[in-house]
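Colleague: Take a look at the structures below.
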Structure I
Amino acid sequence: MERDVQGLAGELEGKVPLYRVDCDAEADLVWAYEVLSTPTFIVFCRGEPLSRVAGEVEVAEVRRMALDAEGSCASVEKMG
């Protein structure tokens, strides 16, 4: 899955930023966002969690979440 996510990061470059968090080094983030298993993908819009999925999922699902968020956040920014 790691390779697929790296490919997705390249595909989304310039559209939707993708970040990887070291759960051991960033325990405060793990706690704050209630990450119970890895991998966990959380999509944010304006600093707030918009959607999430945990576990081994198809990269297409993560892509869909990211692109949906891109559209949702763009709409929020245009309205706000």
Structure II
Amino acid sequence: MKLTVYDYDLLSASDIVGSTIFMKDKIMKHEYKRFYWMNLYGSNVNGSTTYAQLMNSQADLGSWWKGRVLMKVDCKETENP
């Protein structure tokens, strides 16, 4: 699962700030159940090339630390989704 964070621009298109990934097996094992800081990675601030866009949208390619998000991710079984 991938989380992508965007900025908000009132007069132009919103830009991707960075992204991070979650592993399905870790979600199923409840390893993200407690609040924790998730780091976001992307391209450098002035990056607007195709490579920069890839780095912002693919967490494993990003080499520039973009900040953190406080979060938790969990799952549970239900009869009806």
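Colleague: Comparing distance in nm of label points 7 Å out along Cα→Cβ at positions 42 and 66 across structures I, II, which is largest?
Modeller: Biggest value here belongs to I.
Colleague: Continuing with the same structure: Of the structures labelled I, II, which one yields 126 when volume of the Cα convex hull per residue in Å³ is computed from its coordinates?
Modeller: Here the read-out was taken from II.
Colleague: With FRET efficiency 1/(1 + (r/R0)^6) of positions 34 and 50 (r between Cβ atoms, R0 = 25 Å, to 0.05) derived from the coordinates and found to be 0.10, which of I, II does the value describe?
Modeller: Going through each structure in turn, the value belongs to II.
Colleague: Give the label, chosen from I, II, of the structure having the highest value of relative contact order in percent (Cα under 8 Å, 6 or more apart).
Modeller: Comparing I, II by relative contact order in percent (Cα under 8 Å, 6 or more apart), the maximum is at II.
Colleague: Please state which of the structures I, II yields -15000 when helix-only ellipticity at 222 nm (-39500 (n - 2.57) for each DSSP H run of 4 or more, over all residues; to 500) is computed from it.
Modeller: For helix-only ellipticity at 222 nm (-39500 (n - 2.57) for each DSSP H run of 4 or more, over all residues; to 500), the value -15000 is produced by structure I.
Since every read-out is calculated from the coordinates, none of them should be taken as a lab result. Just so you know, these numbers come straight off a predicted model, no measurement behind them. Cβ atoms are built from the backbone, for glycine too; each structure is taken alone.
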